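Got some structures for you, see below.
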Structure I
Amino acid sequence: MQVIDSSFANSISDRLSGCPLFSVLDLLAMKAIWKHPNVLARCPDCDAVTSFDNKGTSSTTLGLTIVDQPHNYDGKPYSRILWFALRCSVCSRGGIAKIHDNGGVIDGVLESFIPEAIEKAPLPKAVPDDLVKEFREAESDAAHGAYRSGSAMLRSVLEKTLKKNGYDKVEVKDKNGNPVIDKSGNPKKSDKLIDRIDAATDDSIITEARQKKAHDNIRVLGNDVLHDEWREVQPEEFEEAHKYSQRILEDFYDDRPIVEAQLTARKRPFV
């Protein structure tokens, strides 16, 4: 269950007045916000959207290190770097914030905050453990800004999901849905991801709309990362791949008995 701390909601409303709460939370899925003396962020331990504060035991506060050093950050001059020790107001998970300022911390700029986290997408209980771990690893990569590796992980999740459900090597069909015949007169088979996605669609395991998303947002993006020249993957690209990877896992595992019956009828060996 998603936890949203009330102090967080009040703070974020003060900071970003006029923005609807849902759009703010979408922002915070990827990036923490500094509001002295707290960092507003998602906690990776309790998955709460909350504030990390500097409250210690009794009336004490947690540690602070100040480095007096003129420097530039993000094209602007600053006189100090501050390292704040913070803790999650829900579960007390520790955190470290790096702030740049010119002597007034309330107007400081947050460079980084550890730990980083994004919202963990809910997955059906029937999803195999290895797929869950790989999916969560993709989320962890994205939480640290590694959208390329996270996108590659999501492509891997898709490929392994299809393999586990009998779509390892499939018959190829033409644009009219007719089997393609090879030189020996037998139905041509393929282990390419593009054909395996199409086969799962032909079997009505995933919808045509989901088929398009699997191609455009997961397969192609993953291929760009694995096979093409380096380019930056944007957070929005990862978010789309993440969303539709989750939905494809739901297609296969949300109502598992029905899916297994469909796979059996199609003679797809599944595990």
Structure II
Amino acid sequence: MKSFKTSFAGLLILFVSVFILNGCNNSNKNLGNDKNQVFQNRIIHVGYISYPPGFIVDPNTKEKSGIFNDILVEIAKRDTLTIDYKEEVTWATMIEALKTNRVNLIANPVWATKERKENADFSKPVYFSPIGIYVRADDSRFDKDRSKLNDPSVKIAAVDGEINLSIGQQDFPKAQDQPFPNNIDVAQLFLEIQTKKKDVTFAEPMFAFDYMKKNPGQLKNIGEKSPIRNYPNCFMYKKGETKIGDFLNVEIEKLIKDGTIDKIIAKYEPFKGAVIRATDSLAVDRQ
């Protein structure tokens, strides 16, 4: 009888031990899902660049708005997180801010290019930026065959170090390109085409919109239905920070499915087609 009591007591101790261990494991799993495990003290420290309409900083009040800002605010609201707008960065310093742990992520849209992917990681795209092909409205030489741009007689309006120059050199190496210095206004490129000094340039419709609105009937985009490039706009974070990436991707997917991102884009989009939504058939990474 004594032996039976001893055995029963041993089994009871074993059962209780297993129960406690399982409880600890479950607690650890719950901790793993806690946002504290992604962002310390539930605070997202962000770097940012004023880049309308993706991220807008009011020059007087410093109030933040824009597509990416509003998406991040919605994510923080749903997950009880706080956003710390820690540092205004530049295109040249934003990756360094991530590498040195000054910020958790870059809160403005960043094109997930092959070069940047070597030094940082990116969320799934929020939307895509199409690159149009702008020519004079009365110039029909390239309407049906853009390969005709690859001709020594064609002059490309471009800026040193910008996407319009790299597209010209990569896709149309026979065309002429004498780039402007990178301190000129983008409107100058469109003016060069309108005044017949140049034949073509490549730009986001967002940048062309203002010029074409002020100068109606002067230019056209022959790449409207088939952009020459299509860049994914994403949140950028430190390379290897998979927890941040997984968290962002899950939250972005939720906001896409429930229509929140579509509503936010519609709030800031100056015209239809300014950006390509992630659910659109044209939402294909084309670099």
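Highest-scoring entry among I, II, by relative contact order in percent (Cα under 8 Å, 6 or more apart), is II.
Quick check on the output: 17.8, 54 is Rg and Dmax of the Cα atoms in Å, for residues 73-160 alone, derived from one of I, II. Which one produced it? Going through each structure in turn, the value belongs to I.
Structures compared: I, II; top value of mean projected area of the Cα convex hull in nm², i.e. the largest, recorded for II. Here distance in nm of label points 7 Å out along Cα→Cβ at positions 49 and 241 was derived from just one of the structures I, II, and that gives 1.7; the source is II.
Laboratory data are not the source of any read-out in this text; all were calculated from the coordinates shown. All figures in this text were calculated on a predicted structure; none of them were measured in a lab. Cβ atoms are built from the backbone, for glycine too; each structure is taken alone.
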